[in-house]
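S.K.: There are structures below to look over.
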Structure 1
Amino acid sequence: MRLVILGGSGAGKSTQAQKLCRNFDIPQISTGEILREAIANDSDLGRYAQPYVTKGELVPDEIMIEFIRLQLKKPELNRGWILEGYPRTAFQAEELDFLLDDLGQKLNWAIYLQVPEAIMVSRSLERSLSDDQPEIVQRRVELFYDCTIPILEYYDRRRRLLTINGDQLPEMVQQNISTLLSMP
């Protein structure tokens, strides 16, 4: 199973990705976690990404695409994975498809957790991660609507989009995702 989880900041992507990883026994690739870790460890990726993350901006496509390429080439990911926090732009979604073609893999589904803006903001602020400051959260929500919404159209045209109401208890969201994934 190869899945992408899409949604704004605080939509529940990490929570659902972790549950799906346990259910399907596949690894999770969380770009947010990896970027935060890279910044904390002062790695090359971290030094490059930090100014963008600090402002709530998206790390440039070419850096993220190369980063994901390196991740998906790992042998332990051959049997499946869940990408959380990527792609963030329609260009990244297209590049992901090209990369998967090169690797002889295919994306099963893009799962969109649909959550109202006010809920995204309040959930993000409750998490109290270092990059979840009010102005940064608001900027990430704006970027989500500007950059990520076109991805939904991209995956919808390819009949790979599952839209889930993410504004409910995590257990209900998980049940809805499981039901849709089990359909032929």
Structure 2
Amino acid sequence: MTKLLKQTAFIVLGLVIIGFAGMYFLKQNTKKHSPEETITHTAKGTDFTVFYNRPYKKGRVIFGDLVPFDQVWRTGANEATTFTTNKDIQVDGTILKSGTYTLWTIPNPKSWKVIFNSKKYDWGVHMNGTAKREAEFDVLTVEVPAHPLLNIVEQFSIYFEDMNEFTTMYIAWDRTVIAVPIKS
């Protein structure tokens, strides 16, 4: 009986090790195609930090195909994108308390909904490809116009720009950009 128990424990331990090694390999392999990026921007004493993964276009049709219209998107690849602010801010005129949020979007041809969600998610999607976002944790949703770009943005990008009393967070990929106005 003891020998059988030892063999079973050894097999289970081996399977656990193989499982962790496999997950590590898959995670590292996906990072090659969509590398991590952390951007930090400071405006008027307010720090903004965005952590996200940056997939490439690679000749694909992005919005309306790879990223379907009117469905929640994790806004990047791999892990859910996070947005952190060290102070309370106004996003398109609505207060967002200081803290870290997951950032989700619902793209459409003419406008996007940008969603700040208070729950932390280990990965951006379920195994079936649907977004892990749970709507009951949405803290703020704003809708902003989508603008066409003349040039293709090959790698998904999020960046900030200061103009007068506003900071704008841009989300750009393929031939589309949105601008999210932020006031510190």
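S.K.: Where is volume of the Cα convex hull per residue in Å³ largest, in which of 1, 2? Before the final figure, lay out the partial values.
M.R.: On the way: 1: 113; 2: 147.
Max of volume of the Cα convex hull per residue in Å³: 2.
S.K.: If distance in nm of label points 7 Å out along Cα→Cβ at positions 86 and 174 is computed to be 2.6, which of 1, 2 is the source?
M.R.: 1
S.K.: Comparing structures 1, 2 by distance in nm of label points 7 Å out along Cα→Cβ at positions 54 and 134, which one has the largest value? Working shown, then result.
M.R.: Numbers: 1: 2.2; 2: 3.2.
Greatest value across 1, 2: structure 2.
S.K.: For which of 1, 2 does helix-only ellipticity at 222 nm (-39500 (n - 2.57) for each DSSP H run of 4 or more, over all residues; to 500), calculated from the coordinates, equal -6500?
M.R.: The structure behind it is 2.
S.K.: Turning to a different aspect of this structure: Please compute relative contact order in percent (Cα under 8 Å, 6 or more apart) for structures 1, 2 and give me the label with the greatest value.
M.R.: Numbers: 1: 35; 2: 18.
Largest value of relative contact order in percent (Cα under 8 Å, 6 or more apart): 1.
S.K.: Hey, another quick one. For structures 1, 2, calculate FRET efficiency 1/(1 + (r/R0)^6) of positions 110 and 158 (r between Cβ atoms, R0 = 25 Å, to 0.05) and state which one comes out highest.
M.R.: Once FRET efficiency 1/(1 + (r/R0)^6) of positions 110 and 158 (r between Cβ atoms, R0 = 25 Å, to 0.05) is tallied for 1, 2, the winner is 1.
S.K.: Then there's this: The value 0.90 for FRET efficiency 1/(1 + (r/R0)^6) of positions 6 and 126 (r between Cβ atoms, R0 = 30 Å, to 0.05) was derived from one model only; which of 1, 2 is it? Walk me through the numbers before you get to the answer.
M.R.: Numbers: 1: 0.90; 2: 0.20.
Only structure 1 yields this read-out.
S.K.: I've got another one for you. Quick one: log10 I(q)/I(0) by the Debye sum over Cα atoms at q = 0.14, 0.18, 0.21 Å⁻¹, for residues 78-165 alone came out at -0.59, -0.97, -1.25 when computed from one of 1, 2, so which one is it?
M.R.: 2
Taken together, the values in this text are just the output of simple stated rules run on the coordinates, not laboratory data. Just so it is clear, the model here is predicted, and its values are computed rather than measured. Cβ atoms are built from the backbone, for glycine too; each structure is taken alone.
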